[in-house]
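Dropping the structures in below, format is structure tokens.
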Structure I
Amino acid sequence: MKPLSDSERAELLAGLDGWSLVEGRDAIRKHFIFDDFNAAFAWMTRVAMVAEKMDHHPEWFNVYRKVDVTLSTHDANGLTRRDIEMAQRMDQFAAGLNEA
């Protein structure tokens, strides 16, 4: 897997809500806020199961109802389609929790 080109990066990031490039690093990040710790942990559990299947594990930090996520493909030394797919799945799961 190779890093995204500049044009691919611009096109794919435009389709993500709330994700931004990390300054000084070829990665994206997003700050998620949930109703409470249980909702944050439930979301992390769902994401962890998908991450394991994809063999693509996020960098994340959780405090109470907040989860900060950074995505980058370490094997490719940068942002790849795998990161975009993981971001999309994370957003889908978060939306599902907010609708419940």
Structure II
Amino acid sequence: MSVVVLTESNFYSTIGTGVALVDFWAPWCGPCLIQLDVTEELDTEMGDDVVFGKVNIDEELDFVIELGVNAIPTIIIFKNGQPVDTMSGILSKAVLKQKLDSYL
């Protein structure tokens, strides 16, 4: 699998069932690019169990504001379409894997 590019139009249909990790980022944000590398590594390791998505805040600003994201990088974990955990800043692969495992 690969990290799915999420937009307002495909967001809920993509993350609606099971566990999903969504990475909110921007191409000009250095810490976001570091976090995105971690997200992509996790996707390679856990891709069958978890949906991994990314939202470019520059392209989806109104939707991102609707979701309450006000800092980047931000990771939100969803279970069956509902947010269950929100974290900001650069997070290690180990921390994210532990969080995801707790929701599987």
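Derivation of every value follows stated rules applied to the coordinates shown; laboratory data play no part. The shown structure was predicted, so the numbers you read here are calculated from the model rather than taken from an experiment. Cβ atoms are built from the backbone, for glycine too; each structure is taken alone.
Among the shown structures I, II, from which was the value 14.2 of mean count of other Cβ atoms within 10 Å over residues 33-40 calculated?
Numbers: I: 14.2; II: 17.5.
Traced to structure I.
Kirkwood radius over Cα pairs in Å computed as 13.8: which structure among I, II?
Numbers: I: 13.8; II: 13.3.
Structure of origin is I.
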Check the numbers for relative contact order in percent (Cα under 8 Å, 6 or more apart) across I, II and tell me which is largest.
II
Suppose you compute helix-only ellipticity at 222 nm (-39500 (n - 2.57) for each DSSP H run of 4 or more, over all residues; to 500) for every structure in I, II: which one lands on -11000?
II
